[in-house]
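Trainee: Just below sit the structures, each encoded as structure tokens.
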Structure P
Amino acid sequence: MLPLKNNDMMNGIARRAFLKKSGGTLGSVALAALLNSARAASPNGGTGFPNHEVKAKRVVYMFQSGAPAQQDLFDPKPLMQDYFNKDLPEDVRNGQRLTTMSSGQTRFPIAPSTFQFQQHGNSGAWLSELLPHTAGVADDLCFIKSMYTEAINHDPAMTFFQTGSQIAGRPSIGSWASYGLGSLNENLPTYVALSSRGSGRPSCQPLYDRLWGSGFLPTVYSGVKFRGQGDPVLYLSNPKGVDSALRRSMLDDINHMNQLNKAVYNDPEIDTRISQYELAFRMQTSVPELTDFSDEPKHILEMYGPEVHKRGSYAYNALLSRRMLERGVRFVQTFHMGWDQHASLPKQLPGQCKDADQPSAALVKDLKQRGMLDDTLVVWGGEFGRTAYCQGTLTKDNYGRDHHPRCFSIWMAGGGIKPGISYGETDDFSYNIVSNPVHVHDLHATILHLMGIDHERLTYRYQGRNFRLTDVHGEVVNAILA
């Protein structure tokens, strides 16, 4: 008997394996793609969640890349005015490690904020004059003034906030949520990332796709980045000469070949490929409708500010986030660059706040008036804080601030968070926490808790051990829960 040719042999194996392993049913694959869950691609399946009451069905995390200066925005320290240009006391600094940017300084002169603070709302929240619109929603917000982290430089600090580890390669928080809970919609991704470039320091720290990546989870759980120019998603438009019917026919053939490969190799990433091809096809209809603001009333557009029509701006992304959330995108993450004020802070910070203040407040108000804030969690903050002392030359009207991981401020709203409170306290220089510290892992544990997930139970087995977003740490911050 003549030996089979390689192609014939592979075809025979593929047919037998396909029939044996899949029962010859492409329908089940189509159904999995339609549901966009792809849980069969994961070892534990991500099943069993939510495992307690869900307070936040959706999350929008407005990440302020570069680290806003807490003592210029949320954490006023009037005593610092008496210490202008005096060295930060040693018992305050207490040997804290320094970055390479200020480690060569011979002294660490205190730089009081040049901006005025007032109390706002029934809650009496203190806010800088740079945030007038945020001040208008102060009673809807929970300010956490006692955040801290272990990372002192941007990339590891941003990676830590997104993945629970300073070392790249772990799944992002949105990927964990997607893995645990699946999708709320059929025609849009479960997890979306948006980015904008601020006017404070436009050439600030870069952003990397791994910040919204799935790490060692199947790539179906990765965030999908919407771009600020061209097609919102790469290759969304059909090539010239290709219509929808032809594309559908092409996808059917590709899916059939992918299924044959899956039967031979049993690679879960092939499931991802199949489901994402199908999602991309549906997005050809859903995304143009999503990004068309023509159905938004004039007063809503005005509420988000003058840049709302500028694609890729913070205001545009804020409104787009709301439209995504109401269409069933479970986790939206916006990244706004430009908060890295090592010098010229009094000149740079006002523009940066102007970018973010009005749209951030508008999103909270918009969600509230639509009845969505109760079950939508909004998170606003950066990767660490800023030093009380000046980096570089200090004058009466100019200063810069270095990185400071030991204390900083963020705010949260909606989705089970207690409104109109401030939690945690720092010392007279906003340099050390004096009450109610909140670690990055605690924040992650709290976000997952509000989404109905016990952070200790959401795990994925990889390289011989179970991993989770909070590693072996993290406590839910019950005091800020409604």
Structure Q
Amino acid sequence: MYMKQIENIELVFLKIEDYEELKEAMIEAYSNMQNAYWKKNHIQSLVDKFPDGQVVVKVNGQFAGCALSIIVDYQKFENHHTYREITGDYTFSTHDSEGDRLYGIDIFIRPKFRGLRLGRRLYDYRKELCERLNLKGIAFGGRIPNYHKFAEEISPKQYIEKVRRKEIHDPVLDFQLSNDFHPSKAIKDYLEGDEESNEFAVLLEWDNIFYEKPSKEVSQTKKVVRLGLIQWQMRSYKNLDDLMQQAEYFLDAVSGYRSDFALFPEFFDAPLMAEYNHLSEPDAIRELARHTSNIVKKFTELAIAYNINIITGSMPEIVDNKLYNVGYLCKRDGSVDRFEKLHVTPDEAKVWGLQGGKDIRAFDTDCGKIGVLICYDIEFPELSRLLADEGVNILFVPFLTDTQNGYSRVRNCAQARAIENECYVAIAGSVGNLPKVHNMDIQYAQSMVFTPCDFSFPLNGIKAEATPNTEMILIADVDLDLLRELNQFGSVRNLRDRRNDVYEILKKN
């Protein structure tokens, strides 16, 4: 009913001139507690020490509610503390501008303004302040005013669990849980005189997913990462230099757009097998493997020269007389990492004698953690889940498919992995024909960048897509902060909601 009369709602900083209205509002809000209001000298201290932490919500110019907070060095208090201790015996001497946690001292709404979601506005302000100040998170002791009704039957821990399961209603704790605060522990003797809570409180916390640990070193980790996908045309090349000249052309192009990564397809160097077409397929691909070390060396030089991280697609490589399908991550700082195809297709095993690799791991880059799965590997969801557990934000998939149904397997599985693991997935393949290379006759590809499916991402989960079966490059920007938001506040949270108590995926040594 009051809602119809609202003309204006605003958040303003608390001023000492607001004290009489604040006192009146607290008496109304805490009508069941005697003398439950701050003295004027307390408010003056808060405003002087930390003005940004004291905020008022006004409705039509009337004082409707307030949030008070300080910054603390949390390691001094997180194990156990009382309200008197956290406030420095109500002097707020515990406020530390160099601290790492925003601590909520008080938050209340006058009864006649309740139901307008004003409390949520105050909590949202605290979260924004926490992010702006680069603090680890928010903490406070939350009252449990209905606990006195159950104190003789259940412990505070059991009470909290029943509130979480909606078996018991607690107006304060329910509201705080709905605002993304998670209970850490029950604190005994927290607030003197809080008989409704039996002087218990719930230590509630909210983690700032954007927190960055201060460092004296120059940080180069990027938040928005530009991907350059190379949809490679299979054509005849005279020799290795000719092939690498074409590769450099594409690197020049994507680096011209200031891309952070260049992704080549699986077996992009296959045209060089034309020289060995008179040999059997197993012998021909082993001859091709002789070029791999030189290709990696050249890509390492190009990564530095063009200031770009290169995912080389994949190439055959012989280790201990066994043939593997491997690729390299050539970073722009000059370092190199190696990855292997774990699952070889029946055709690769039968025709070429390829062996599956054994190593799967995430790679640290100047754009965060990435993973690489070669073609068929993307069709095994366990691999990408292991990489997600290692913190991968971007999953690269170099692939090679001859038919459209083969491509569809890679494409659909790649999109599923983006949703399951809350990450970006970039796939790049080859197009065209190789009439003079056995077992490499035709190619079908459409390179794409997939995203999770939620409000911050494209509705269809596709960030960018190339024209099918056409030689081209695809440039796309991906925002890593959106993934962190998704993990905390997504409509569904595939990583957090896994039932680890029922199942788990382990990587064998």
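Trainee: With distance in nm of label points 7 Å out along Cα→Cβ at positions 329 and 449 derived from the coordinates and found to be 2.8, which of P, Q does the value describe?
Mentor: Considering all the candidates, the number was obtained from P.
Trainee: If we compute distance in nm of label points 7 Å out along Cα→Cβ at positions 177 and 361 for structures P, Q, which one ends up with the highest value?
Mentor: Q
Trainee: For the read-out Rg and Dmax of the Cα atoms in Å, a value of 24.5, 97 was computed from one structure; give its label from P, Q.
Mentor: The read-out comes from structure P.
Trainee: So, one more: For which of P, Q does distance in nm of label points 7 Å out along Cα→Cβ at positions 233 and 337, calculated from the coordinates, equal 2.4?
Mentor: On the way: P: 2.4; Q: 3.3.
Label of the source structure: P.
Trainee: Can I ask one more? Of the structures labelled P, Q, which one yields -10500 when helix-only ellipticity at 222 nm (-39500 (n - 2.57) for each DSSP H run of 4 or more, over all residues; to 500) is computed from its coordinates? Don't skip to the end; give the middle numbers.
Mentor: Details: P: -10500; Q: -8000.
Value -10500 for helix-only ellipticity at 222 nm (-39500 (n - 2.57) for each DSSP H run of 4 or more, over all residues; to 500) corresponds to P out of P, Q.
Trainee: Of structures P, Q, which gives 56, 37, 19 when Cα extents along the principal axes in Å, for residues 209-320 alone is computed from the coordinates?
Mentor: The correct label is P.
Trainee: For structures P, Q, calculate relative contact order in percent (Cα under 8 Å, 6 or more apart) and state which one comes out highest.
Mentor: Working: P: 29; Q: 11.
Largest calculated value belongs to P.
Each reported figure results from applying straightforward, stated rules to the coordinates on display, with no laboratory input. This one's a predicted model, so the numbers in the text were calculated from it and none came from an experiment. Cβ atoms are built from the backbone, for glycine too; each structure is taken alone.
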